[in-house]
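Multiple structures follow.
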Structure P
Amino acid sequence: MQIRKIHHVAYRCKDAKETVEWYGKYLDMKFVLAIAENEVPSTKEPDPYMHIFLDAGGGNILAFFELPTKPPMGRDPNTPEWTQHLALEVDSMETLLAAKARLEADGIPVVGPTDHTIFKSIYFFDPSGHRLELAANTGTPKMAAELDRVKWEMLDEWSKTKKAPAHARWMHDGSFAG
């Protein structure tokens with residue numbers, strides 16, 4: 001089997017209308033579909049919901065569920081806040097910095113730009129508390145080739161030691177010779 005693409009990725013939101021408006025204003029995502037039911041189609045459980053779909057570009061759809069009868073949203077207390085996030089690619093550093101300025105102008109805290117060597121990114125939270133990352137690629141084809149070359153060695157070493165392998169240390173110390 002070969003997956004063709006991700007059909008959509010779905011998260012929970014606190015307020016469907018607020019989410020549609022926020023993603024439209026700050027990330028230029030178009031509202032493409034709403035589905036509302038009073039029962040879950042797969043389980044037939046009575047549970048009203050609003051399911052919204054946003055165009056994330058390039059055939060990608062970001063979706064959310066508002067679940068008014070469920071307890072308030074929470075986080076996995078055992079997972080650090082920085083771990084779970086949705087990273088979205090933008091076309092340039094100029095676009096990244098313009099988004100940062102727009103978010104900060106409305107009082108939304110932004111971390112970054114953070115230099116990851118092969119991309120630079122900013123981090124912030126949506127109104128439901130989901131951490132988002134906007135990333136602008138800065139890597140070279142040689143960097144990509146080197147990361148591809150060492151990926152299995154790194155994974156094997158990590159699997160045995162649970163310590164960061166040094167195969168791509170150049171990403172953090174600036175020593176790439178390519």
Structure Q
Amino acid sequence: MIQRIHHVAYRCHDARETVLWYQKHLGMDFVLAIAEDQVPSTHAPDPYMHVFLDAGGGNILAFFELPNSPRMGRDANTPEWVQHIAFKVGSVDELMTTKERLQAAGIEVVGPTEHTIFKSIYFFDPNGHRLELAADTATSEMSQKLDAVKWDMLEEWARTRRAPKHAAWMHTQEFSQG
């Protein structure tokens with residue numbers, strides 16, 4: 001059975017720049033580099049640099065630099081806000097401190113955005129990957145309410161492809177002022 005995510009891999013423009021950016025701005029340690037001239041799984045001749053960063057809690061974020069491939073792009077049919085990497089931070093104070101630090105370094109930051117059960121900020125890494133930092137704010141009552149309706153919401157969505165209203169309370173004045 002699955003124990004945890006071993007690593008999640010994305011593409012980067014420049015492996016060195018990526019490692020240094022994640023170290024400087026998100027405090028991630030550089031843990032491993034693998035470079036090959038041939039892809040191990042396919043045996044295709046395609047040199048690459050594969051770098052691994054410690055994202056905390058046993059989670060590894062990895063990147064591939066592929067110098068012989070066309071410049072990377074993104075799925076034009078998926079809105080930019082959908083594909084992102086979200087990292088948990090310890091508190092709203094830490095979230096706000098990080099926002100200030102990123103902005104001082106010239107990085108454009110959106111937020112904080114209030115999601116009722118967490119607050120988050122959004123920004124881009126040097127490769128164009130959208131990143132989110134999130135600080136949990138849910139009470140146990142909120143978590144229990146959401147847990148109780150998750151299957152009903154999924155089933156209704158599967159039938160209608162319209163947003164179910166089982167958790168509409170998340171958008172009421174009572175809960176969204178957090």
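Just so you know, all these numbers are worked out from the coordinates, no wet-lab data involved. If you're wondering where the values come from, they're calculated on a predicted model, not measured in any experiment. Cβ atoms are built from the backbone, for glycine too; each structure is taken alone.
Computing distance in nm of label points 7 Å out along Cα→Cβ at positions 79 and 103 across structures P, Q gives 2.4 for structure Q. Between structures P, Q, the calculation of distance in nm of label points 7 Å out along Cα→Cβ at positions 63 and 159 yields its largest number for Q.
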